[in-house]
Structure formats: structure tokens, C-alpha cells
Structure 1
Amino acid sequence: MPSKNDSRDLDLSRFPAAAVTTDTTQLCLSCLFKLFTKQMNLAPRTAYSEIKRYVFSVPELTGKELTRPFFRNAEKNPRCPSCNAARRSHARLDIYRIEGGKQTDAARRALVKSLPKMAENFQIIEVKTTRRAAFYEWLDALGRTLDFADDTWLVSATRALLERREPKLDGAETFSGVRAVRRSQRLTEGWERDGARLFLSPPLYGEALLIQYLISRAQTHGGLTLDGRLTLPELLRRLRHAGLFAATSAAGADQFELLEQAINGLAGGDETLKYYYLIDRRDFLDTVKSVYSSFAT
């Protein structure tokens, strides 16, 4: 849903592309005012005060299945799925999730310092997780953006991997015009561009196969990758040839243990990671005032 005031969009250009994810949730204030005034018998002014100072939580804003009065609707003029209220009663909540770490901490502090009326207009929630959990969240979010009916998703997934590995990479410039991704017979690390082809070193190519397999196995039977549709044994054989398994760790391990080893190596294991959720409340505050006026008359 487009912003009611695009000038309010935050400048996130100082952050690596893979370090920030954005989400938008809508909140029906008509539902809330009806709850406070009709079911709880509060005066409109009291309801307004209570709603205005509400502190949001991450699960209620970012869950896959939102509950009343929260909802998602990308239509231009959506209706509340619970009370059928029109768009003028809906508040937009933009949620920015910033991954903590050396690459982002300075930029995050500078952003927070620059925000107008920070304490009133914005809310920050710090959440601890692990790099492994963050990896799966990233993988799930990436999968929801890809069109698996179009084979170009394989290139898009490779771009997402490189942006995650190299925070300073300009993905748009690097992948502009890329039509094919190949395994390099010459490189031992990194990648290089040759015309419309992008060549990856064997270890990096193996990581790309793993990412594509994990994303697509939930969509199709057998993971679809740059090397075609692979079964798990076929994937592991390629990862072994790419050097992603130490000889000692691969000896005697079953295929599921090997897959877990590969994922842990790519994700970073159970090392602690912090997420900072920045919630933009400005449209919420404006809409609360507007809806209150209609209930107070």
C-alpha cells in the first residue's frame, strides 16, 4: 500500500541492502474505537488517550497471520476485513528491521538521532535471536519475493546471496544484464563478471546451489537449482566437490547431518544476533486524531 506521505520515507541508503527489511501493517482504528467506546464503555476522549499511547509488539505487527485490528491489504482502497471500515480509518505502520552488527550500528545510531520527535513518533524494539534463526527468516522472506514460474528467480536468489555475504556490494549494478550464472573453473574464491555471465568460485557456487535448493524445495518436489532439479544426495555430492565439507566432518555422517553442517556453515550457527525493529508511528498518530473526531461528534 503506498504511503499517504512519501516524504516521510526514511533514508536507509547508509545501510547494506541485506541488513534492512521493511514491512507494512495496517491498523483499523474504527475497530479499536468501537472496542473502547461500545464494549468497554469508555468516553471517546479516554479511548483516544489510551489508543494514542499504545506500545506495539513485534509479533502482532509482523506475524504471518495477523489478528484484528491488524491486517495487510495491498489494494488502493482497502476495506477492513473485520468491520468493513474504509481506508480513512486505517493507520499505516511501517516496520524497519535492522540487523545489528559492526556494519550497521553506526548507521542505525545516526538514523535514530535524525528522526523527528523520536520518542513520540517512533518506537524501537530490540530482539535477540541467533544467526541460524535469522538465516531461516531471511530465506523465508526471500522465497516470498521470488516468482518460481520464471527461471530468472535463480539469478535473483544468487544476487540475494551475494548481497548477504558482501554488505557493500551494489547488487543492482553487479547484476544488471546478467542472464546466466556459472561455476568458474579458474577462480578459487569470489566471483567475476564476463558480459552477461556471472562466474562464481566453486565454494560460492555451492552456496548458491544450497540457497536455491532450500528455497525451492518448499515449492516443488526436489530442489530446483542452477544445476537443475536435485535430490538431496545429488546436492550433497556437489557441495562436497565444492569443498564445503571438511573431510573429517563428512566421514560417517548421514545426509541430513551433512545438510545441517552446510546450513550452519552458511548461517553462522547459534551465535547471538540482535534485531532492531523501528516502528514509524506518524501515520498512526495522525489517523487516531482524525478517527477520534468522528467518534467525538
Structure 2
Amino acid sequence: MNREMSYLLGMICGNGEVRRGASETTISIEIPHKKLTTEKNCDVRIYVRASITDIRTVLEPLVGTGLNFTQQDNYSIISFTKRNDEYIMREILRYIGNAVSHENIRIDEEVFSFTHDEKISFLQGFADVTGYIRRSNYFFKPYMHRVYLEVPHNWYLVSDICCLLKDVNIPVQTIDWAHPNMRDGNLVKYEEGKPDFWKKEHQIKIWANEFLPIGFAVLHKREALTQFAAELADGLEAEGKNPKEVTHKFYWEGNGKGKVKPQHPAENDTFIPSEIRGKHYDSWKQIAKDLGYKE
């Protein structure tokens, strides 16, 4: 294993699609643009095109020159096709198993045995295709900035990523699970006649300063992270606080008590994994623990 391969595997796990054929396989990786302008009002698409040059430098030694790049207003796609008997494709398919997309992929157990630097590279690849950092992502105070990693539908991948973050000593601030007790905890949307409102993507949220060791290869995300991590540190220091003492906490190191939430009629919905289906949750931490992200 090396850092380049780790980065590629992270991208595939985060937002990849796998089209297997009898003799060759095509891998497509989507980089979404949620906003068309950066925090500095620059065109995100230009930044992504510039970042692709850096990403090519990482990936082309692995996949060769057959790396394709296409771009639309709201997303860019990197893709390549290789014969199934080529070493790089055999390795990719070994790590992702029978998965066909990020919606059913799991992080292979072997990844948890990677070196620290390889794990960081895997997480950066994952973050480049799932992560966002925007000024609107703050928590209560306008300088308490966070990175969001968005994972559609794949409950187990959320837990896998959080466990890998724990391995590199990066705590998760919170997980916004796509669970009725979390996304519609007071049944507001349910009572408005929107019973499926809660069926969204999962969001892993991490303090900006804690995310710096991983960072982004995509340029506009990297610039925003640097800026917002500095703002977070400056804001806490202005209050006389040590930033690390505030942000470097795993959920099991605290004893905060959450609010008791009412039962939701959708707690038995088949959208929810069987392991936790039918259970009532008052906190995201309880779901995380039941799905394997724990001390």
C-alpha cells in the first residue's frame, strides 16, 4: 500500500461508482459542487479544474494517462477504465468487494491496518468528494466552523469513517443521522404531512481545526479550511480558551445529557438498518454506539 492508492480508495468509497464488465471495469468518481462560488466569490468550477491537475499528479502514476475528467455546473467526474486482470484494478476490487457504489461500500478491515499517513490519505480522498466547509456550517457561535462529510444512505460507512477518524485521533463533533428521531425529533415534519422528510444524507461534522491534519486536495476547500480553522482558534483564544481543550473531545469523554424525544412512527421504517430498526433514540451518540463508533 502507498499514500496514492489510499487516496484513490478514499475517493472511491466516498463517491465512486463501479461498472464491472466481463473483461474490464470502469470507475467513476464524482466531485459535487454544492455552491458555484467559493467563500471569496470565485467560480468553484475553475478551482476544481485547477485541483484536478494536483489530483492527476497523485493518480496518474497508479492508473496511467487514461484518466478522464468531465464537468457540469454542479459536479465534476473523474473516471478511468482498466482491464480486470491489471494489478491496479485487482487491488481496487479486492478492497471494495462486491460493492457497486458508495451507497453499499464498506471500508475494508485492512484499511484499519494502514500506516497513519496512509489513513490520512484515505480520509483526504474521502473528504475531497464528500466534504464541505462553509461559513454557514458554524455551531452557535459564528467562528465555530465545522467540516461536513456527507454520506447518502450508507449507515455503516458513516461508522467506518468515524472509526478511522478515531484511529488518527480526530474526534467527531456530531453526526446528523438520517433517522426520524434525529432529523424530525419533535415530529414537526411528520405532522405537516411529510413523513419521509428525515430520509436524507447522513452528515459527519468535525471542528475545522481538528480537520487540519487531513485537509483537502481540492483547492477551494483547502483555502476555506485554512481560513475557518484560524477563525475558530482566534475566536476561542479571544475568550481566553485553549482551542484544543474545547474541540479535541470524543463523545464518550463527556457526560452531557440530551433531551428526551417523543416516539416517532417511522422508527420501524425499512430505510433504517435492521440492527437499530424499531429502537428509539434520544441522541446521535446512542446510534453511533450501536453501529460501532465507540470507545
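On mean projected area of the Cα convex hull in nm², which of the structures labelled 1, 2 is highest?
1
Starting from the value 19.6: which structure in 1, 2 was mean count of other Cβ atoms within 10 Å over residues 148-155 calculated from?
2
By the measure FRET efficiency 1/(1 + (r/R0)^6) of positions 68 and 140 (r between Cβ atoms, R0 = 30 Å, to 0.05), tell me the structure among 1, 2 with the highest figure.
1
Consider the structures 1, 2: one of them gives 27 for relative contact order in percent (Cα under 8 Å, 6 or more apart) as calculated from the coordinates. Say which.
Here the read-out was taken from 1.
Please state which of the structures 1, 2 yields 4.9 when distance in nm of label points 7 Å out along Cα→Cβ at positions 20 and 260 is computed from it.
2
I have 0.60 for FRET efficiency 1/(1 + (r/R0)^6) of positions 60 and 204 (r between Cβ atoms, R0 = 41 Å, to 0.05), calculated from one of the structures 1, 2. Which structure is it?
1
For the read-out distance in nm of label points 7 Å out along Cα→Cβ at positions 28 and 172, a value of 2.9 was computed from one structure; give its label from 1, 2.
Only structure 2 yields this read-out.
The numbers here are math on the coordinates, done by the rules we state, and not lab data. All values derive from a computational prediction rather than experimental measurement. Cβ atoms are built from the backbone, for glycine too; each structure is taken alone.
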